[in-house]
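Each reported figure results from applying straightforward, stated rules to the coordinates on display, with no laboratory input. Just so it is clear, the model here is predicted, and its values are computed rather than measured.
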Structure I
Amino acid sequence: MNSAAVAAPVTSPARASASRTPWLLSAPAFTLFACLLLVPLALTAVLSFQVFDHATGVKNSFTLAHYAAVLTDDYYHGIFWRTLWISALTTLICIVVGAPEAYVLSRMRSPWRSILLLVVLAPLLVSVVVRAFGWSMLLGPEGVVNQAMRAVGLPSMRILYTEAAVVIALVHVMLPFMVIPVWTSLQKLDPGVEDAALSLQASHFTTLRRIIFPQVLPGILSGSLIVFGLSASAFAIPGLLGGRRLKMVATVVYDEYLHELNWPLGAAIALTLLLANLVIMLSYNRVLERSYKKSLG
């Protein structure tokens, strides 16, 4: 008998069927994902390369003029810069506020833990538009904030239709998306490890820095990516609290689609924002993963 034939592995029908099972089980979800995300993105990409004429509309011709306008025009540079730094500032504030809040939440006992968790998740139960209108009433010239400042003898401030108003409202909306991932990471933390560090005369700050923080870093990373991505693509809050002058990328895309009817340019702006988000988020993910591996090593 040929030794090579004996040594060759024999793939049984059962093993082949088992190897196909994960693909068959994931096929419906992948099909739904392709129909709802990949196909619209592909159509948007095709649209962004088409010619637009104000007299006749969209033409079936190839052009790079829309991307050239986005990449070379200082007007779009300012809008992208404003969008990205507001998103980064919102993410930073959510980390500073949300991570300690999640730590306090993990240390609470029932029923206070359930009450605080409900308070954290309560903003998700209300429409973003309703919350934006609420903040416009609070931050307006005759809003509660300015009335309180005048009541204590301080001059009123122009908060509405500024970048500060947009950041305040975005933090309020995005904070649950930071608290929940960090809280989930803290639930996996073994309390015995922290107790062992404290029993070895480690200070509370050292325990937080050397024991707790490295283990909740994946939760902070997940929350940061979610908050940054949602903040960069937010439309309702910049549109209602930023006004017509303080534009962000999502409001510019809205204007190009519905006011100017320049769909190719709107598609080019939207895809440029998507690519910028991907580059920033992947770079941020790589940097944090390296620091996480160093802290564990």
Structure II
Amino acid sequence: MKIQTDYLKIQQSAKARKTVGKVVIYTLLTFWAVMVLFPFYWMVLSSVKGYGAYNSEFIPKFFTLSPTLENYVSAFTTVPLGGYFANTLIFTVATTAVMLVVTVFAAFAFARLKFRGKNVAFILFLALMMIPNELVIVTNFVTITKLDMRNTFLGLILPSVTSVFYIYLLKENIAQIPDELYYAAKVDGTSDLKYLFKVMIPICKPTIITIVILKVIECWNSFVWPRLITDDPNYFLVSNGIQEIRENGFGRENIPAMMAAVVVISVPLIVLFLIFRKKVMAGVSRGGTKG
């Protein structure tokens, strides 16, 4: 009887410690979530406050009883925000499409094809990740300028169509697929190109989707390179457009309208991630797990 009582006490103690641990963990996670999400909440809140109401607040309020959408109207009518959106969409789609083709073929070659010096070439390829981005930007700027591609979509797109990291990620995913599957396909007379499109790409679909989403986010948020290579507003992307709005538009005076423009630019990426978040997590986990 005593042993049974002691066992029950141990169980209750363990259960209590587990409960306390969960409370602490969820409290910390809740605090961290509030810290991360608060800037987004403040951005959206500011975007629905009237210009007069926002400027009359000596102490910022965490809510508003009279929300308005006039700031969103101003964001599209005062500045060419729609044109910035169109430029960014063209840049993002074209860059992602070309990069995906390069990444898939390069990863397949490094993972499956046999050619002399493959390992050395891959090591040198990975070494490119150690080169500071600033040096690459300077080299690309000089090259694009000499080719007279400034203020063109081609000049914006070309330096962004390759990524060592994405090729490495997809190559590791392909390497997890058993070699026997490849050899069996070769015995059946399947060409490497057909094997790639019929077998490898469907199997690696989660990783490919992850690469596409990450590249879309990267292109959408691109700032330094478009800022260097374009000084014509007709080729500004949304990131450069926001900077232009802040410097020469209503950004320094009409903060609510500025926040509305930022909300409009941020929403597509947030929606994209929420829709494909499971695919992103699955692709990253598969690309980073061996065997």
Structure III
Amino acid sequence: MIERIVILGTGLLGTSAGLALRAAGFQGTITGWNRSAGGAQDALNMGALDAVATDPLEAARQSQIVLLAVPIYATLDFMEKLAPVLGSEHLVTDVGSTKRIISEAAARLYNTPERAAFLPGHPMAGKERGGASLGDANLFRGAVWLFTDDPEVRRSAHSAALVKGWREWVAAMGSRAIDLDPVRHDELVAWVSHLPQFVATALSALLEEEVGDAPELRDVGGRALREMTRLGASPFSMWRDIAYTNTEAVDHALQMLEQRLAHLRENLRTPELRDEFEQANRFRRE
């Protein structure tokens, strides 16, 4: 039975996880730590936490579940620091947006009889901005929570029970779990998550450069402008590690989009433009 959880990183996802666990009926203790003390205090004030930790490693030792809700390179750093101080009575899991590099670190550092279990995870949920103040108990409701666990891992009965228990709480928070190979995960999210972000970033930056000083821009743009540029408000700090750790897959997706845009540009006055719209409509219908 899971009774003690620590959330390392109380930004949007970490704070939302604390709030969602409470809304789902979790009765145990939720401790939080954040690099910025103010972020942890905000999460505490919102009811996402029972206490704020000053030492993240000690807080992890005192917990059963350690949820890493920090950027990818910070996750990797915590994985290195936590591995030697945790044991088989602990489960470490994460919410990182790329999984190959994290899954490789997990295979090297965790999931042995004397060490903690590690369950790589990625909830497909979020907002264009981060921070504890935007935490939402319903953020994961109706979302998919991806796991890239190694099916060949043979855990102890205690570790396996913790993994099973965390998956049950993910379901209780309203998410549907899907298991993927980590390489396949990174390929898919490059298309469905990372590509839309970089397209919105490029479009927003282009608009700012070309027509950003037009006083009538917001009125003329309307809903299309708002929908296409919403993700353009995402900060670099949220996406730097994703770009660095999924470069090949994102590069491929961007190259394919560049070719598609060139095809559109070349066929603005040909019947092939209709074909492109029809194919796009099929994707939306399906």
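Here Rg/Rh (Cα atoms, Kirkwood Rh), for residues 215-270 alone was derived from just one of the structures I, II, III, and that gives 1.10; the source is III.
Upon calculation of semi-axes √(5λ) of the Cα gyration tensor in Å, for residues 87-222 alone from the atomic coordinates, which of the structures I, II, III produces 38, 17, 12? Walk me through the numbers on the way to the answer.
On the way: I: 35, 16, 14; II: 31, 18, 13; III: 38, 17, 12.
The value was obtained from structure III.
Once relative contact order in percent (Cα under 8 Å, 6 or more apart) is computed for every structure in I, II, III, the highest value turns out to be that of II. When mean projected area of the Cα convex hull in nm² is calculated for each of structures I, II, III, structure I gives the greatest result.
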